[in-house]
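The numbers here are math on the coordinates, done by the rules we state, and not lab data. Given the structure is predicted, the values throughout are model-derived calculations rather than measurements. Cβ atoms are built from the backbone, for glycine too; each structure is taken alone.
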Structure P
């Protein structure tokens, strides 16, 4: 059967604001650098082709940047109308050059991520394959750990209760936040939670960039006794040299990368041997096109992979990574989608539905406050 050319007929961009159940605080709040998080700004892209195929993608921003992502996407989105949706790399370059004056990272490419992800979703749906299968899966499920129950605004007792619920749901590991100004309080919390979980449950800690080099080394040495899977973001995200020294000095693996906003920034991290586990975020680095470039570099360097947030996207990308990865479980976005990802025996299962395997819920439509349409309906 020969290929039948298709073309993008219609594109809808939607901006939505997702309120969180309560204010969320990590170490950046306790050090005075940020206010508690109360909402997540979402950017959705929905694409329809002349042959009736559809694709859904999204990007997001926390605390600031959502309106800027939406505004930039609106400026360039018209350029994909009439184009073959299978030419994803070509379309990405076209959109990138259209906004070249504002650079190739951050908001400039995060705005493109929603469109890029929608094109991959469409391509997989057209092939009637889960996205992981289209990319070339190495596994049908991925180890998963929960983060949303372990923030610093919660007491130790609340985190222990949340952790027990997560493990009962089949989640395989627990991550908690550290990085408080009082290091003794960090250690007290980690000690109590490790005792609650027992010695064998995978446990990670995340300092959210709030330690200096000396503190990170001291804390890292004290945390060696807790059998952690990793210590996450111990230093400023752009301190490649500091992360490299810490990685070499500690037995506990170092994880970082979620705050980097381009492949080029991750290349410095990889070249500097500045982590054991790399944590890219597809919407933050510009979409799946960019993530795949990055994951190839990471695998060549022998790094483990644990993508940040957006499990609806990252489950598929992690399933296609050659070595065994982790996927971060967050329940924050659940209400935006009709479908739920299945979890069993510590692993998140790749859905058998085509594409990403998710569709927008009525609640997502209710939360939408702006839309822009391009092409013909």
Structure Q
């Protein structure tokens, strides 16, 4: 053992849905916390990214929360904020399976240790040496802000979904909501109840989905995301290819004119947004519900990225380094997908730890995945 470096078989980075699922299956495989595996989480408390959700996102409004493996979430009050419900559930889960998550620990970099092991460098928890890594860092730490001419000149408020404070902050204001996903629609509908005016802007016309989202449609959607990952391209979210489920609340908002969409504007002025044809809307605030990107900068020293900008995977395994698995990335970026990816990653890691050097099967956990959940 190197001086100051602690050894374990597997390091799990992140304790959201994907990380906890991976840790659960490591436990099931007979590995013990400490020598067998450690879970490192940058968040201050259990709950993954859920703990940072805005207070008006109640549990009853969550789109398809799937239970963690081995323990159902039952009896939750649908009127309580999802941040409270899910954080409490994750905390109970960590205790029930004795996962001993270490937090707050920020992983700075993962490097090749030169001896067949990986070195995981952290702020706050030293350096860990591991034979394999499950990366489950999700996307919440990398909100995507489009760059628009005049953005720095705008005198109103600009917030991203990652810092969305809830609708009361926009009472009496003229608000522009940018984005075509579920979060954008949720923000828009609740802000419209208190704002002086709202404008919805998307790059592409939104597609509202009606009728049941069955297993066949779910598989087709996941396949589109999986194909990008297999080719080494940056992943799209599963939800981005499923369309927006048209709820009764959305139908009411459509009838009221709240969900009347305009194309993306060209620039901002100090007090407005302006389109290419010269039309403009006065604005006091812009809400950027423009999504997130995978938080994988700490993996850069391993050189896993392909020329297309993404990390090519075979199942959950990085093609360029079989010691590294990405869960909650691309086709497994859903709660049900994260569970299955955690199981698949551990299955492959067990072969690696057993000394099986043959190429592992390339089939991914997402190939049989049903409809996506958030």
Structure R
């Protein structure tokens, strides 16, 4: 036992002598940073969501989390510029259903024996002529890729069906002048055109590369004569300045802002806002969103409507942005804005989507394994003055 101790002491002495014999300038201490694990952007996103959303959603978060990490569910937006009746029949043969028209049919039916049921107010009006097919809850079937039809355009556009809700809530009327302030990649812009209500549609996105994607969507789904007759104008301007450029101009404005795109951030490294190099950009998102929503409201005519939307669960990017923009317009421009109640609208679509029950303003579709759409937040506002 003593010999083992002595041997250990000799070894320790030799190491000390070796260290002392090394000149100080050549000595180095191993840094902890060299052994720290590196995390991908998708891992950083999940860590962030676990910290923030577990507090925001409480016992709902585990269900939302597993749904976000699972395969997303899609809807097929029928292209009215194609042979839409033929396309609809093909989708029905896949056992898909048109959730929009099913909901509207239910909403238009009065309760049996109730002759006094009041009609919904104008703020609950929905954009017409939209057809979007989904599979029933729990059915994880996938739509085949869309094909070029006999009229030279694609038959349907695959999108998260919840992304159609902001367009429906905007309540377009025939002859409206419409602005899509952050239009790329183009699904909502296409849906706006499907309504047949746009006398003129301005589709803008500050990113020229994203605007190119928007142009590709329009080229694939919209006939050339509509694209070329000035009914659609595509621009790449800074959306924050739209109130200065074209104030008090539009009947309806869609402000689908850049956000953390929660589902994308959990699945794709490319263009992921949770990359360490984009930390400051991510932190500045709510300010950018307030500026864009304020610009959209300034571009709206008094009495016109704006729908603000994101594909994020974050209340900092959703309700807080709406409240911030309302305060900004009141304080700096003396403009009064009212938030429309979408309770009736939410009830129309409860058979297709799961809605978060505790939004302060607006509505939020939360992912659920039985109906894995979203997240999609949307809030409808009316500019009063």
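Annotations
- Which of P, Q, R yields 1.00 [FRET efficiency 1/(1 + (r/R0)^6) of positions 108 and 172 (r between Cβ atoms, R0 = 35 Å, to 0.05), calculated]: R
- Among P, Q, R, which structure scores highest (criterion: FRET efficiency 1/(1 + (r/R0)^6) of positions 84 and 228 (r between Cβ atoms, R0 = 41 Å, to 0.05)): R
- Structures P, Q, R, by Kirkwood radius over Cα pairs in Å: label with the highest value: R
- When distance in nm of label points 7 Å out along Cα→Cβ at positions 276 and 308 is computed for each of P, Q, R, the largest belongs to: R
- Origin of the value 3.3, where distance in nm of label points 7 Å out along Cα→Cβ at positions 180 and 340 was derived from one of P, Q, R: P
- Answer label among P, Q, R for the case where Cα Rg over 2.2 N^0.38 Å, for residues 100-251 alone, calculated from the coordinates, equals 1.29: P
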